[in-house]
1. Which structure, out of 1, 2, was distance in nm of label points 7 Å out along Cα→Cβ at positions 360 and 416 derived from, given a value of 3.9?
2. Among the shown structures 1, 2, from which was the value 154 of volume of the Cα convex hull per residue in Å³ calculated?
3. For structures 1, 2, calculate FRET efficiency 1/(1 + (r/R0)^6) of positions 8 and 280 (r between Cβ atoms, R0 = 25 Å, to 0.05) and state which one comes out highest.
4. Quick check on the output: 0.05 is FRET efficiency 1/(1 + (r/R0)^6) of positions 40 and 208 (r between Cβ atoms, R0 = 25 Å, to 0.05), derived from one of 1, 2. Which one produced it?
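Nothing in this text is a laboratory measurement; each read-out follows from the coordinates by a stated rule. Bear in mind that the values here come from a model prediction, so they are computed numbers and not experimental data. Cβ atoms are built from the backbone, for glycine too; each structure is taken alone.
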Structure 1
Amino acid sequence: MEPVIIITLLLVIILIGPVLFERIRIPAIVGLLLSGALIGQHGFNLIGGDLEFTLLGTMGLLYLMFLAGLEIDIIDFLDNKIKSIFIGLASFLVPFLLGFLVSRYLLDYSMYASWLIGAMLSSHTLISYPLMGRLGIINKPIVTIIVGATIIADVLALVSMELIIDFAEADDALDSMMGLLLNFLGFFAVIFLVIPRVSRLFLNRYEGELGVQYIFVLVILFLSALIAHLLHLEPILGAFFSGLVLNRQIINTSPLYRRIEFIGNTLFIPVFLISIGMLANFKVYLDDPRQIWLLLVFIVVALASKYLAALLSRIIFRISGAETNLVFGMSVSRAASAVAIILIGFNLDIVSESVLNNTVILIPITSILRPYVTARAGKQILLQANNTVFRKKKVRQKLLVPIANPETMGSLIDFTIMIKEDDHEQPVYPLTVVTGGDQVRERIDNNRVEVRKVLDAVQADDIHFETSSRIDNSITNGIVKAAEELVATGIIMGWNTGKMPFYRLFGNVMSNLLKRSERMLLVLKTPVEFRKIRNIHVFCTDDAEYEEGFALWLDTLSLLFSRLKIKGIFYSESSKTLDAILRHGKNNNTAKYFELYRDATPQQIEKELHHSPTDLLIFIHSRRKTVSFNKKFEQFMNQTINQYGNNNILVIYPEQW
C-alpha cells in the first residue's frame, strides 16, 4: 500500500476515532485499539503489515517507554524502591508460576513451552501511562512505584525468555547466564556513563535551539534502543533507560519537554495503540471453536495472576483499594513484549501457532479492560488526595511578575512557570510599570514588545499570560497597587546578575515593597538556567513556622523541588523550625523532597556549599519587626550571598498579615 494512504488513514483515525467512541462512552484508548482491529488485515484489511506502519508502531512503543523514564519522579522512586521491587517481583513471579503450572499440567505443554508462556504472562506494557497524565496523577507515588515495578517485571520476563531460548538451543545454563550478564553490564555502561555526559554537553551547546535539541533527544532514544538490540536485549529497555538518564536534564516545565510530550501523545503513541489493535484475529475462533477454550484459560490466568500480585502488594504494604486496582489496571495489559516472547518461541518451534494467535488476541482484550479499571482507580486516588490532610479551602495561586530588566526577564518567567501549580485556567501576570514623563505611550509599547518576545521564546502554549502595564509616580506604587488589586499570592522579582551586594538593593524598590506590601516576595538571581542545578540548600531563619506565610512558601518550594527532581537540604539553628518543616511536608506528602541538616556549624555549612552555579542557595528571611526577624541571620545571608556570587540565589520574604 502507498505510504501516503497509510499515513492519511492513520491521521483520520487519530483525529475522529477517539471522539466518535467517547460519544458512546468508550475510552479514547479503547477506541484506537478497536479502530486498529477494524482496519487491520484480520478486519477490513485496509492496512496490512507494511514496513511503514511497522516502523510507526515501533516508534510509538519506544516513545511510550521513553516518556515513562523521562517522567518518573526519581526521588519518589528511591523513597519507595522497596515497594517497587516487591510489586515488580510479585507482578513477575505470580503470573510466571501460575502460567507455567497451568500450561504444564492443565494444557499439557512441554517444559520449555510452559516456561515461555509463563514469561509472556508475567510481562506487561504501560499502555495506560498517558491516561495517568490526563487524570493528573502521573506524579503520585503509587504511579511512580508501578512504573518502577513494570521495568523490574519486564526485565525479569525478558531475562527468563533469553534463558529458556538459550537452554533450548545450547542447553548450557552457565554460558547463557554469563553471556546475558555481560550484555547487561555493557548496556548499563553505555547508558549510564556515556549518554549522560554527551547529552549534557550537547544540550548546553545548543541551548535554546529547540529543533536541534528535539532531534538529539530522538537520536538518543533510538540509539539506546539499538544498543539494547545489538546486545540481544529488548529495545524497550533501551528506550526506558534513555528517558531515565535524561530525566534530570529535561525539566517537565521546559519547552523541550512540552514538545516531546505533545508529539508523543498526539502522534506516536496513538499509532502504537492502533498497531496493537491490528494484531487481533477473531476469525480463527469461527474456524476452530476449540481455540476458545485455550483463549479463555489464557484470559483467566492473565487477569487472575496480575490481580493476585496486586492483592499481595496490598496485604504487605497496606495500600488502599484504589491503589490496588491501579496496580492491577496498569499491569494487566500486554503488548509488544508479550508478542515478542511468544513469536521467538514460535520461530524456534517451542510453541504452536495457536499459542501465538491466542497471545495476540489476549493483547487487545486485556488492553480494552485496562482503561476502565485504571480510570476509575485514578479518579478515586485523585479524590482521596484532594480530601486528605488540611480540608480548609486552598487559596488560588496568583503570581505577579514585575519586569524591568531585559537581562532577568527570561529567568523570571522560567522560574514562575516552574513554581506555578497545575491549573491551566489560572494565568501568570507579567507587569511593567512606567513612571511619568515624556513618551509614556512609546515606552509602554516597547515594554510590551519586549515581554512578548520573552513569552514567545518560552513557548509555554499551555500557560496563559495576562500582561499588563501601569503608569504611576513610582515603580513601588505600581507594583503594590497591582498586587493588591490582583490579591497576589507571590511577587517575583529579578536581581541584577552583576556583582552588586544584595543589601544595596534595599535602598530602593525592594525595601519599599517590603514595607508597603504584605504579599510573599521572591527575589531571584540566576546565572544559569535551572536544568543545570544539582544541589539546593535552604537556609531558614529561626521561628519561621510562626509566620502566617509559612505554609505558602514551603508549598512553593515543594513545587520547585518536585519539578527539578532534587531534594532541598534545610538548615536552621532551631530544631523546632526544622521539625515544623518536616511535619508540614508529611501532612502534604512532600517530605520526600526535604532533607534536614540539624546542628550544622558554620564550618559544616561551608563544607557543604560549592562555588558553582549548579548550586541553588535559598534564604527564608523575614521583614523587620516580625516574629522571626533575626539580625544575625540577615548578616549571615548577606555574607553568604556576597561570598557565593556565582551561584543561583533565591531570597523569600514570607507573606505577612
Structure 2
Amino acid sequence: MNPQQARLFLLSVLALLLEVVLIRWIPSEVRIVGYFLNFVLLACFFGMGFGLLRPEGGSNVWLLPALLATLVLTHLLSYLGVRTSSEEIFFLGYDFALPQVPLWFCLLLIFVACAATFVLIGREMAGYFNALPPLSAYSWNIAGSILGTLLMPFFSWMEWPPWTWLAAVVALAAFLPMRSSRERIVALAAGGLCIAMVAGAGSDAFWSPYQKLRIQPLYYNPGIGAVFPWMEMRAKQHLDTQSLPPEAGFNISVNEDFFQSPMDLSPAGVARWPALDAMRRQYELPYTFGSHDDVLIVGAGSGNDVAAALRAGARHVDAVEIDPMLLRIGAQRHPEHPYDDPRVTVWCDDARAFFKKSTRRYDVAVFGLLDSHMLTSRMSSVRLDSYVYTRDSLLEVSRLLKPDGLVFMEHGSAERWTTKRLFYMLSQVFGRLPYFYSHFNSNPVGTILISGPGLERIKHREVDFEEGLGSTVLPTDDWPFFYLRERGVPREYLLILGGLAILCALTMMVTGTLRRVDPPFFLLGAAFMLIETRSITAAALLMGSTWMVATVIIVVVLLMILAANLTLLRFSDLRVSGLFVVLGLTLLGNALLPLGILLSFPLFLRAILGAIWLTLPLYCAGLVFGRQFVRSSQRGEALGSNLLGGLLGGMLEYASMAIGYAALIWLAMGIYGIAWWYWRRE
C-alpha cells in the first residue's frame, strides 16, 4: 500500500463512518428523521457525487466545521415539532405542544446540511481516483468502505457512547492534508466542539443498536386514576399529576418520545399504587380465557407482558425482543424482575426469524405493543416491525399455535383503519371474525384483537368490529407497509421528493456541474441502488430485521463489488455486452424466483443461499461498472455520476409504496437497458 492508496483507504473509512454516525445521531435529535433515514443517505450521495464532479477549490479545513454546523442545526430542530399531513402513520407524540415546522422544510434543511459536509470528502477523493490506476483506486475505496461499515456495529457491540463515534471521525479527519498548521488547529478545534456537544447531549442516555433510550419518571392523575407518558407531563396538559416512585414503575423514551412503561402490576404493587390497576387488567387479559401453559410474547420489550404471563401461572414463556438494550433495562430495572424467572426463555431476535425456527407450540401468542419507531435500514422505507404485520407473518404464527390456541394482538395506533386492517388479516388467516377490545378500562393503551383456532373458548366479548366490512389493502411480504393507508406514494412524499429533485438540479445547473455528469454511469448508479435496496429488504425477510443482519448484508454487497474488481484484474478482456446479458439473466432469475422457496430451508442454509442469490446481480453489476470504469478518462466524474445516480435510485425506491419491492427489479432492468443502449450507441 503506497501513501496515496493509504490516504484513499482512510478517506473511504471516514466517509462511511461519518455517514453512519449522522444516520444514528440525527434521529436521536430530530424524531421524524427516524422514518426518513434514507434522506440522510441520499444527502451523503449528493454531497460526495457533487464533490467528485467538482474537485477544484475548497480546503479540507471546512469539513469538521461543516459537521459542527450540521450537529448544531439538528440540535436546534430538536426544539421544534414537525407538522405532517401524510397518509402514513408516524408515532410523534411530542409535536402538539411545540412550535411546528412543515415536514418538507425539516427534511430539506437536514439534506442540505449533510450534503455540504460530504462535498469536501468528494473533492478530496477525486484527486486519488484520477491519480491511481482505476481498479486499484476503486478496490481501496471499497475496502475502506467495508471497514467504515463495520466500525459502528463494533461501537454498538462495545456499547460506546456517541462521543466516541465522533472522536473516531475527528481522528480520521486529522489525516486529511491541510494547507497550514493554522488550518489544522481550526479543524481540530471544530472537531473538539463536535465531540463536546454530542457528549453533553447524550450523557444520560442508553444507546441501543437501533435508537436512543432514556429513563424518565412515571406520572399519574389521582383524580381519574390514569397513568400518563412523561412527555405529556412536559406539555403541561395534566397539571394535577403526581410522579410514582421508581419501584412502582418508570417510563422509557425513545429519541425523546414515549415508548414503554415498565410497572409493578403484581397484586402487592397494585394494592400499594391503585392507579396501576387499569394497566394490570389490560396486560392480564390474554390469560383469562383458559389454558396458557405455553406462551409466546412477540415484542417483549422491558417485561410487562412477560410478568403478566408469569403471574397467570404460565409454565413456559418465550420472550422475543429485537432490541438488546430494552432487554437489559427490563432485566435490571423492571420492578417484578420477570426475566430472572427460570420459566422464561429470552430470544434477542427478529420476530419473523423466530417464527421460522421455533418448534414449540403455544396456547397463547401475544403481540405486545410492537409499533416501530425506526426503519430497518438506511436504504429502504421498511420499518423494524413491517414484516411482523403482514398476512404472511400471521400464517407463520398460525402454525405455531396449538389446536385451541389464541392470538392477542395489541397495537398502539389510534387510527381506526389500522385496527380494521389487523381485523381483516386475522379474519383471512383464521377463517372467522376476531374479537375486538378497546374500552375495557378508562385508559387503554391501544386496541386488542383476539383470534385463533381456540376462539370459541371465549364466552363473552365486549365489542365486535363487524361494521363496514368493505375492502381494505392488506400488507404482504412484498408490500409490507402496514402504516400506509393505501397503495401509492403519499402526496406529501411526492412534494418532498420533487422539491429535493429541483433543489439538486438547480444546484448542479447554477454551478455548471450538470454538464459533467456521465449519463451511463448515472444510470448504473440508479439501477444499482434499486437492486441493493431490494436485496437488503429481502434479506430482512429471509434472515431477520436485526442490526447484525443489515450490517452483514451491506458488507456482503461491498465484498461482491470487491470480488468484481478482482475478477476484472484477472480477466481484463471481458466484453461489456456479454456482462450486461449475464446481469439481465441474474435479475430475471431474482424477479421470477419466489422468495418463499428459500423460506422452507433451515436458517443457516437459507442465509447462505439467500445471500448468494440476492447479491449475485450486484456482483454482475459490479463487473459492468468496473469494466466501463477502466475505460473512462475522467474517473472522478464517472464515480461522481454514479453516486448521483444512487440519489435517483434512492428516490425511486419510494415507488415500492405503490408497486411493491419485487417490481423494483423490473424497474432496475429497464434502467440498465437504457445504459446499455447508450453505450452501444456510442
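1. On the way: 1: 5.5; 2: 3.9.
Comparing all candidates, it corresponds to 2.
2. On the way: 1: 176; 2: 154.
Corresponding structure: 2.
3. Numbers: 1: 0.65; 2: 0.00.
Evaluating FRET efficiency 1/(1 + (r/R0)^6) of positions 8 and 280 (r between Cβ atoms, R0 = 25 Å, to 0.05) on every structure, the highest lands on 1.
4. Traced to structure 1.
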